[in-house]
Structure I
Amino acid sequence: MKFQVPKPILFSSIALVIIFLCILGFWQIERNEWKQNLIDEKNINTSLEPLNPSTIDSIDKNLLDYRRISVEGKWDFSYPFFLGNKVRKNNLGEEIIIPFLLADNSGAILTNRGWYPVSERQKIIEKLKENQSGTLEGLIRVTEYTGKKTSNGVWTAFDRESIGKELPYDIKEWVVFEGKEKTNYKDNSAYPIQGWVVYTSTTPHIEYALTWFGLAIVLLIVTIARFIKKQRPRNSTQSQQSD
């Protein structure tokens, strides 16, 4: 005897699946709206005037993310840090982190000074040392990454807190990526490659939402089609019996 799931249970299960798929679709729409608001917030921050020492300390740390900065000071090349395994166009490279000592003695800023091929490390250090002091211009990032220092002295991530423990002075609770806004992703031959891009989202929330809604619609259509298909033979049999 062929086992059949009772229709009430079957239809209830299908209905629950359809509802669940729709919930996922609406959740993706909400996520998209939240992400768009976040993008607008970050881009507004980026469009504001660069911060300087007289204003930066009066702003809450959480409001500093994606703000531009322009401050005076000098570079401390006694403590270079390197972020390894940074690949660009199939070229293995690394990024160099140099502390920037503020001119008003209010602390130091861990600064990402750009990317270069691994083989160019010593040349890059010598090039950067040509300017021991000056103006730091770049983008503030308020992020917390977890990294560690490997046996060859290279860090796996820009771990501000851990790197800061190796310094004899206090550092700011945020970091800076040196350079100006990059309007394209094309690399150039001038190392280190510096700069930053405006905040964007690469997650296709709307496409995900359409996928979930599409699956719900397909399941609904298949269910209705199978129900109609099963009903037709039964109606045909009843018609023949009445004849």
Structure II
Amino acid sequence: LNLTGVKLYSLDVTNEKSIEDSFQAAIKDFGKIDVLVNNAGYGGVGVFEAATKEQIQKQFDTNVFGLMNVTRAFLPHFRENKAGTLINISSVGGQITFPIYSLYHSTKWAVEGFSEALQFELRPFKIKVKLIEPGPIKTEFYGRSKELFRKPELKEYDHYMDVTYENVNKAGANAQGPELVAKMILKAANDRSYKMRYPVGGNAPFYLAMRRILPNGWFTGLVRSIVEKGL
């Protein structure tokens, strides 16, 4: 990648030294940081019972604790400058859930709760907190950035897993491109208001609206219908 004014840094969100080194390098090169986008994450897919302790820990280390570690490293800079925008990439799955995404969605619910609390803490310092909530987007989430949880001895789940997994893959195949999310991130970064949530792509706005409007029993029935018939 060779773009004017763009510098790339290697950053591992699960390694605090890597985070600090990248932060210091960016400060050295640019003098000031205005926007932090927390985008690192991957999806663990499968029924919860099939996930190992190590897989559960890894999912939260990347999607939640890594995001928190990066945020913690950058906040003093924002606070001292009385300015800054923190953008956390969440998901439509941060407010609603689908089967076989129990781990991934639980990390996104954590990101949503963390971000919502953080906006109160940081507003006195004029720091804005934004959440980008994508629906199905055509990225490597449906490829190499996905980890499948499955155990041969849990055959009772096989049919349910196969049907649900097929329908989820259909959603990925028909998803819109990542450019849509990139534009929404840019919009959020330039938004001077304290608006927090930005749903984008697929049926994300529809799902989130239905979550707010429908009684819980109706909404969960809608989700079951969607999963059984295909997203």
### Rg/Rh (Cα atoms, Kirkwood Rh) - highest-scoring structure of I, II
I
### Message
If you rank structures I, II by FRET efficiency 1/(1 + (r/R0)^6) of positions 48 and 192 (r between Cβ atoms, R0 = 41 Å, to 0.05), which sits at the top with the largest value?
### Response
I
### Query
If distance in nm of label points 7 Å out along Cα→Cβ at positions 72 and 104 is computed to be 2.7, which of I, II is the source?
II
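Match the computed value -15500 of helix-only ellipticity at 222 nm (-39500 (n - 2.57) for each DSSP H run of 4 or more, over all residues; to 500) to one of the structures I, II, and report its label. Don't jump to the answer; show the numbers that get you there.
Numbers: I: -13500; II: -15500.
Among I, II, the structure yielding -15500 for helix-only ellipticity at 222 nm (-39500 (n - 2.57) for each DSSP H run of 4 or more, over all residues; to 500) is II.
Which structure, out of I, II, was distance in nm of label points 7 Å out along Cα→Cβ at positions 112 and 136 derived from, given a value of 1.5? The partial results should precede the final answer.
Details: I: 1.5; II: 2.0.
Checking each candidate, the match is I.
Laboratory data are not the source of any read-out in this text; all were calculated from the coordinates shown. Keep in mind that this is a model prediction, so the values were computed, not measured. Cβ atoms are built from the backbone, for glycine too; each structure is taken alone.
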